[in-house]
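*Asks:* Listed below are the structures to be examined.
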Structure 1
Amino acid sequence: MSGSLYEKAPAKINLTLRVLGRRADGYHDLASLVAFADLADTLTLQPGGTTALDISGPFAAASGPVADNLVLKALAALRQRMDGLMAGRFLLVKNIPAAGGIGGGSADAAAALRLLARANGLALDDSRLMAAALSVGADVPVCLDPRARIMRGVGDRLSAPLDLPPLAAVLVNPGAALATREVFAKFTSAPGSKKYLENVPREHDAMIEFLGQHGNDLTQGAIGCLPAIADVLIALRALPGVRLARMSGSGPTCFALCASPGEAAAAAQRLKTERDDWWVYSGIIGSAEKRP
């Protein structure tokens, strides 16, 4: 195969996250409504030749050693399951904050698997792709086909794709990374809603109301690790036009939902002037869910 192949790796937003309990293997069973934003890393594969990974972009320096990158781990996982796998040179542009709770690394790994599938003539529903995804990380399977879904278990049980309304959003990271294991170490009990995650609405206002009934059980644990998360949530809730503010995943990135893209852009601009030490982004959650 000649010519470069290209994939977007959209940010994964946990609109809700409930911790259902600890498993015998030490992991936690979760239930989470996941959607994808128009914020994305990009990954290019130049098939053939020596396998390599080059990283650039605003968050390249924060993404850690190249040898530990999940793109290469995804490649290794698929090679274990498929003899003669064609790879090549990967070019990754990092636009998503590292260790930010919005799945940047997982999205990159999933994009790598999609590129490898294209380069090797594999269907996206090939069982080897999903097995490789799960072996790399709990969030990689839901990123493999980035459309809104309910994710359960340890990321191994996914609902059919959901048709969510586009959600105008402001994303904020306080300029710090936060390891998921540290947050779970602080987690003691689930104080949030006990309602079963089902009947997800398609209309915007109903969706905001629904999200208000289903929170993120990891928020207090994350604040215990990084108190700046509380400052972000307070600042977001004080912005004009914000309907709901919440932490995504295990943090520290938080999001606020507004009624329109214009209100989200205005809120983001105001926050940028007030806190130039924070990373602030305005966009749409949901627009990236039908990838090219």
Structure 2
Amino acid sequence: MHVLSVVSTKGGVGKTTVSANLGGLLADAGLRVLLLDLDSQPTLSSYYALSQKAIAGAHELIALKLTTPAQIISRTVIAGLDLIISNDAQGQLRTLLLHAPDGRLRLRNLLDDFRPRYDLLLIDTQGARSVLVEMAILACDIALSPITPEMLAARELRRGTLRLFSDLESFRHLGITPPPLRLLLNQVNSIRVDTRMIIRDLRETFAGATNISVLETIVPDRVAYLNAASLGLPVHRIETRRSRERRSPPALETMQALAIELFPEWREAISTVNRCADVQ
């Protein structure tokens, strides 16, 4: 089972949108995907309608170490896509984990209970630094950080997300290596000159980095992503063709490219997701 955490210390960069759509695409590719919503604002938990809602969720998983599937795993209407809902509206988990001996490693220590059932665990996190975000990073194989091409977001990346990863280097003495960080340019309007400059600067900055890289895939600023969220559908199902008015690829091609770049071993399955995934 692969584990991917979507993280950023800045809110509003599209973490939940990326999580929901990436999970939906991989489920349509025939993979078994489990979403884990660790944001106290449970946007991911309400993105897809549920065909079966569990009585518990992320609070019980983390606070009580409850891993019984029937009790904590809800099923979405997307075949192959399950969800552990966020139910920590009061933010109690942050306090609990700060005082627990295994706080930042708790989720990592629970993963074996899910490995036989899923190909991918995809974790959505809150847009701020917290012990929950640190726990999600230390539990994953790959960390994905969406970044919008604007100056404030670029500054917050350096001051927030990159500093967080630097601080987690101390876990190497426990034999735990922080995961590679993949930066995803998101909500990109390629027409703007400043956008192109920021993208170029980001690529040049991390060109020689060993554990940080900027993905080749770029997610454009398209209304299709808002429409998909309103409909509760993966965006690749509603935008399958390139528009005559736009040069950027349709959402189907964009999400396939992102999924293949992150998980090249699933290329063949991902490539089979096509127009047959349109809404029936």
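*Asks:* Which structure, out of 1, 2, was distance in nm of label points 7 Å out along Cα→Cβ at positions 102 and 118 calculated from, if the result is 2.3?
*Replies:* Corresponding structure: 1.
*Asks:* In addition: For the read-out FRET efficiency 1/(1 + (r/R0)^6) of positions 30 and 126 (r between Cβ atoms, R0 = 25 Å, to 0.05), a value of 0.25 was computed from one structure; give its label from 1, 2.
*Replies:* Only structure 2 yields this read-out.
*Asks:* One of 1, 2 was used to calculate distance in nm of label points 7 Å out along Cα→Cβ at positions 206 and 254, giving 2.9; which?
*Replies:* 1
*Asks:* If FRET efficiency 1/(1 + (r/R0)^6) of positions 158 and 182 (r between Cβ atoms, R0 = 25 Å, to 0.05) computes to 0.95, which of 1, 2 did it come from?
*Replies:* This value belongs to structure 2.
All of the numbers you see were taken from the coordinates with simple rules; none came from a lab. The structure displayed is predicted, hence computed values, not measured ones. Cβ atoms are built from the backbone, for glycine too; each structure is taken alone.
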